[in-house]
1. Among the shown structures I, II, from which was the value 2, 13, 25, 27, 21, 10, 2, 0 of P(r) over Cα pairs in 5 Å bins from 0, in percent calculated?
2. Upon calculation of relative contact order in percent (Cα under 8 Å, 6 or more apart) from the atomic coordinates, which of the structures I, II produces 27?
3. Of the structures I, II, report the one carrying the highest value of distance in nm of label points 7 Å out along Cα→Cβ at positions 61 and 85.
4. Comparing structures I, II by FRET efficiency 1/(1 + (r/R0)^6) of positions 21 and 45 (r between Cβ atoms, R0 = 41 Å, to 0.05), which one has the largest value?
5. Where does the value -5500 come from, among I, II, when helix-only ellipticity at 222 nm (-39500 (n - 2.57) for each DSSP H run of 4 or more, over all residues; to 500) is the thing being computed?
Structure I
Amino acid sequence: MSRPRFLGDHDLNGEIIRGVVRREPTIEFTPLRLLGTIDMPDPLLLELAARDGLIVVSHDVKTMRAHANDRVRAGLRMPGLMLAHQMDPIAPIIESLVVIGAASEAEEWEGQVVFLPL
């Protein structure tokens with residue numbers, strides 16, 4: 001079993017990433033831009049996340065959700081997708097991610113698409 005590790009999509013509010021890491025510095029939360037790209041198509045992002053065992057966190061509710069569900073139906077690895085509406089307050093989103101990162105196992109999120117806050 002391993003701790004959840006997160007990948008922030010290019011459209012994710014950077015305050016969420018900073019807030020999670022500020023609250024719990026041991027949580028690994030990588031913004032997509034640190035991987036050498038600012039934007040990439042959703043299917044490629046999900047493939048990258050699957051390869052590296054990262055749970056994707058995104059505001060891209062419509063298309064990212066569909067692509068994640070396609071991966072699951074195809075039997076492809078999908079370490080998890082956590083979606084948050086852009087207009088939702090960020091404090092409860094940060095709190096949910098801190099709890100997930102500190103109190104769950106990465107394997108619990110395999111194939112799951114969930115909305116934040118929990």
Structure II
Amino acid sequence: MTGNLIPLSEAVKMTSIFRTDSNSVLDPAYQDMGILPTCESFDKSCFVKLFTDINCVGVRVYLAMDERLRVKLVIVGVNAQNEDVYIKLNPNEPLEESYVIENGVRCPDSCPPASPLNP
């Protein structure tokens with residue numbers, strides 16, 4: 001597990017660079033439109049539901065866009081074969097009726113209180 005951990009101080013540097021430079025990587029026509037989020041927050045219950053699947057050994061985060069071109073995070077589980085694992089509200093439902101984690105509280109729009117990662 002520790003292979004995915006970095007010190008908070010490194011994360012602070014990385015989020016600082018992102019806040020400073022993220023807008024500049026966009027074409028000027030898309031700058032200052034809130035396309036790239038600072039962060040996105042999700043309810044714990046979604047992850048609890050995902051981790052109740054005995055095949056889920058981790059998570060994968062996909063970058064996605066909504067119709068306003070704003071980048072969003074789509075989160076799925078990962079099994080031991082590195083395949084996506086989806087949330088099933090009913091174990092017998094077909095794949096197309098499965099769920100993924102999205103609809104987080106997105107910043108900008110609704111930003112969390114100041115922290116070392118987002119002063």
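Read-outs: derived from the displayed coordinates by stated rules, not from any lab. A quick note: this is a predicted structure, and the numbers were derived from the prediction, not measured. Cβ atoms are built from the backbone, for glycine too; each structure is taken alone.
1. I
2. This value belongs to structure II.
3. Values: I: 0.4; II: 1.9.
The maximum falls on structure II.
4. Working: I: 1.00; II: 0.75.
Structure I gives the largest value of FRET efficiency 1/(1 + (r/R0)^6) of positions 21 and 45 (r between Cβ atoms, R0 = 41 Å, to 0.05) among I, II.
5. II
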